[in-house]
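Participant: There are structures below to look over.
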Structure I
Amino acid sequence: MSETLIKAKNLKFRYPGTDKLALDDISFEIHKGEVIGIIGPNGAGKTTLCSAIKGIIPHKTGGAWGGELEVCGLSVRTESTAKLVPHVSMTFQNPETQILGTTVEEDLAFTPESLGMEPEEIRMRMDRVMETVRLPLDYKKRAPFRMSGGEKQRLAIAASIIFAPDIVILDEPTTELDPVGKAEVLKIVGNLVGSGENTVIVVEQDIDYLVTVADRLLVLEDGKLIAQGPTREVMARTEFLKKAKINVPDVSLLWKQMGFEGKYPVFLTVEEARSALAPKKLTDTGAFVLDGHGAGTGGGEKARAASYDHTVFSYGEREILTGISQSIQTGDFIAVLGKNGAGKTTMVKHLNGLLKPTQGHVYVCGRDTAACSVADLAHSTAYVFQNPDHQLFNQTVEDEIAFGPRNLGWDEGKVKEAVERAMEISGLETWRNETPLSLERGLKQILILACVIAMDVDIFVVDEPTTGLSKSFKDRIGSILDRLNQEGKTILLVTHDMQFVAEHAKQIWVVQDGNITLRGGIREVFREKARLREAYLFPPQITQLGLELGWTSVVLNNEEFMEVAGYECSRQLH
């Protein structure tokens, strides 16, 4: 057996000011050269465990500690955080919390310089890691605040691997990346362990990619280690994982649903599922081509909610939007997709006046936004930003929800009605008197939605609402958006979560190089595999599987897959 780098025995930890254990009697070992995936729902203790391995806990946080944790032969409890720095790096879920330099170059050089590396060695490593994480070399002089969320994430990853630590911890490293970017980050993981010098720990909610590179999985729930073992062995426990609110890959669930347990190893990838199913020649009934959910491009005789008219926008000399012309009809539910830096967020920020066109026009509810202030447009358009921590500042949940309506000048009676309605739709009544910033990430995201629901606007722009969330919170947010859309509200959803798109959106706009290059109903767009790939996008797993089998049907979920192939499945599998 290879060298043990991390050893936990009966590890317990409790944060200051609470009686609840964040880590509850955890024991495990991690060896040199392994890739370990840590999975679990929001609030399970994943980040707390990683922070303990890094030495942030207990030295920087305080709190009550029990049991033992050794990292590279050092006792985390007794050794200083400084002694662990050369051995362990950690990339956090929010890259903005760890970007220190005023340029990309400064940020990447910070830790190597602190460790005394020679300038030539730093330059060589900088070029290598930037290429590894797909950051252009001409970004070296770029200010991080001018970069997209995904680009910042890649910068943070590059900074964490540039000094070649023994243990690399990536806490939700792909949450803000496009699907191809996610795959590339996990290729980085493979490259790191390929040398045999690194041990990599990856925390993920979206485990479709993680299971393809992880040697073993640790499953946490409510601070407890409820399962651990080889990846395929753990993933075969699909019902157990679903009960623990894990985002189980659709192909793994399909393996169970189709009765393959005991006949094939659990499917971890689309390719594994295709290899097992292709010889069975499953009949395609053609049940889901363009009918039903996701059909067509909508519009009809509905009123126009907003429109882009030859819209161009530039940051300095850099042109981000290149002449968009497109209309949004009242009641549309549009998923705005594209790779990091494609211009998605820039485009939708024009709808509430945060940005104004350099050339052309944007119209919202019949008004040219160039002649409107952000305050004017706040009566018709609400923007839910990607990071809820940037938007919460009141003392209670109730006050947070009431802030928007009060700011619009409503009387207190109307404010109270609006707050109660938003509470009911969002399901936040239980947390009415809680401090917003003390809530877990999923509840914060729901709270931000509740805040804009209370303002009773016509257009909702929602930017990456499911980032880093477990399935239970994704489902809650999806239900809220569905209800708003059913009530006639117009929704633009910026996201990389293709399964969420399949479950909730009605149309797709694909943004590429600052313009809309592909649009249509969900099934119509997901059929365009090659064009999606050009935009750094993949359809959901189950959709890919159907297309790989040569079906004309474009299935969006496992139930549709079973319906299309159900008769043949029943006949051949029993």
Structure II
Amino acid sequence: MTKYIKSLDSIFEILLLMIIAGGLLNINWFFNPIFASYYVFCLLSLVFIILTLVNVIRGPFQLYLNLPSSYLGLWCLYILLRNTASKLDLDTFLIYMSVNFLLIVSATTVFNSPTFNLKRFFSGIMAIAAIESCYCILQYLGFIRSKSEFFIVTGTWINPNVTAQFLAMCVPVFLYSFKNKRKKIYQGGFALLLIALILLKCRAAFIGTLIATIVYFTLEYSFISWVRNQRNKTVVKAFVIIGLFFTLSMVNQLYISKIASSQGRTFIWKLSSMMITEKPVFGYGYGLFEKEYNLYQANYIKKGKASLQELQNAGPTTVAQNEFLQNAVEGGLIGVSLMLLFLGSLIIVVRQKKNNPKITASKNSLLNLTYAAILSFVSMAMVNFTIQSVPAMTMLSIFAALLYRNIKTAEFSKTITFQKNASLFVCVLSMTITLCLSYRIVSVAFNDTQNKKAFLLKKEGKTQEALLCIKALESVLKSNRDYWKNYAGIYFQMMDYGSALKCLERAKITSANPELYLATGVCHEKLQQYPKAIQQYNQLVLLQPSKFAYRFQLMNAYMQNKDSINTIAVARQIIDLYPKIPSQKVTQYKKAAYNVLNNFNAL
């Protein structure tokens, strides 16, 4: 039996490392490459969960349910009920959080195996972090192409923030491992990680790394006790002054280096807070932040409430750049309360361990590691998206499970240990849910690849084949914005503008992306429905007031509709508008607007 458990532990270890690595993948097999990480994470996690449940039923392992995972389970149940009430088939976030819940429960069970090799597992995590860091450095040196046209260094993700957050979550593992024999190797890997973080330029990751380092060393080396000692009073004051000076200097530099981004983020937080007051209890619905926020922002600007600076910073937004605000907007106070209970219960665990004499020094170090990682995650969640960042959330789930390693001897938190009959029932129920989730994920992932296939066929000019391919996907992707956008593109290429408009309206049910309004306006222009096109372009300008192309489109639509007064008004707006980044395109738009005013003798 011992050999069997050891073999199982090795399999589980490999699977967990594959789950972590899989979350870092962005593959072009799907219409949106970032969904590759979501599909791989969910499918590998579900394999891990099924294997764990099978072995709980067979006997080698015992199932545990702790307080944090219970709160996460309640949160998942609330998301299900909220989605049911909205009558929209938006299950991506529900599936994602449900998989994380089951992963925490399963990983807690696996980590409590006496033969699970934690040092080897941590070495695997550090190896993944080091490889990702090398990938970033090679991108900077020009040996590997960036995943995004907007950033030189992104890592294996399109968004560099996601890569940086993952690396920040790995920092405590490196700090913990510096005590081991291979200290110099780990220090070398940590140096690569720090270089990658600097190249990625993610402020949230800088904050997360700083918090993790301070928390880990403070707990590990009893820094609080040293501070409380009256003999060290003068030194402590000096450290506080120096620390504040460097911290404020760093914060100031981070703010100035991305001042437009910082101001834009502040504007997002302001409007998100206002949205919460309008639907405080249940929120707007999970998966609808992008749509509801952008429409709210457009309405705010339409009413003339936005300042000149806010108009300059306003633009299409997909996330709130603050997990607490976003969850309050989507799930209301109930949703954000459950989120806080989940994260708060993880934090409280460390306080409980201080009064427990059964926890040895090695277990204490492990708790310090996990606590530092959890606080790092929470601090990053205040200024960026972390729950929706697959690699960062994967690491949180693993650390949440690690908090409950050696439950039988530690006994530092309320934990339910299921007996044989109860365990069998819970396992069968969990297995049923897991299989249903697996079927759904496989189905969506396959249909997503077909959506990409239809897109490529359209690109090759094979519109009939593309149409035949995409029609069969509606039952699975009916709430997918990218599906309807792609569908509309095929009809547009076939010059069936009426059908394209129907698809675009379906996409707008769950999204307020400016591209949808632009495409709708162009379709109306093709049908010579200029008043309707003008309506779409006006909304487009409200969604992103600083974009010259949208105002130019609106000016031309007014000209086509023979509305000279509004044509002149928009032309003057284009001339007066100050560009964020001066370019040749902007010069062309301003020149065209000047010519319009000249033609109307309105100079």
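The numbers here are math on the coordinates, done by the rules we state, and not lab data. Here the structure is a predicted model, which is why all the values come from computation and not from measurement. Cβ atoms are built from the backbone, for glycine too; each structure is taken alone.
Participant: Assign the value 262, calculated as volume of the Cα convex hull per residue in Å³, for residues 178-321 alone, to the correct structure from I, II.
Facilitator: I
Participant: Given a value of -10000 for helix-only ellipticity at 222 nm (-39500 (n - 2.57) for each DSSP H run of 4 or more, over all residues; to 500), point me to the structure among I, II it was derived from. Intermediate results must be reported in sequence, preceding the final value.
Facilitator: Numbers: I: -10000; II: -25000.
The structure behind it is I.
Participant: Starting from the value 0.75: which structure in I, II was FRET efficiency 1/(1 + (r/R0)^6) of positions 386 and 554 (r between Cβ atoms, R0 = 35 Å, to 0.05) calculated from? Don't jump to the answer; show the numbers that get you there.
Facilitator: Details: I: 0.75; II: 0.40.
Answer for the origin of the read-out: I.
Participant: Going by Rg/Rh (Cα atoms, Kirkwood Rh), which of structures I, II comes out largest?
Facilitator: Going through I, II one by one, Rg/Rh (Cα atoms, Kirkwood Rh) peaks for structure II.
Participant: Which structure, out of I, II, was semi-axes √(5λ) of the Cα gyration tensor in Å, for residues 306-465 alone derived from, given a value of 39, 27, 15?
Facilitator: Details: I: 30, 17, 13; II: 39, 27, 15.
The structure behind it is II.
Participant: Here is a further query. Assuming 7.8 is distance in nm of label points 7 Å out along Cα→Cβ at positions 122 and 562 as calculated from a single structure, say which of I, II it is. Let's see the in-between values first.
Facilitator: On the way: I: 5.8; II: 7.8.
This figure was derived from II.
Participant: Given a value of 22.9 for mean count of other Cβ atoms within 10 Å over residues 106-113, calculated from one of I, II, which structure does it belong to?
Facilitator: Numbers: I: 19.4; II: 22.9.
Going through each structure in turn, the value belongs to II.
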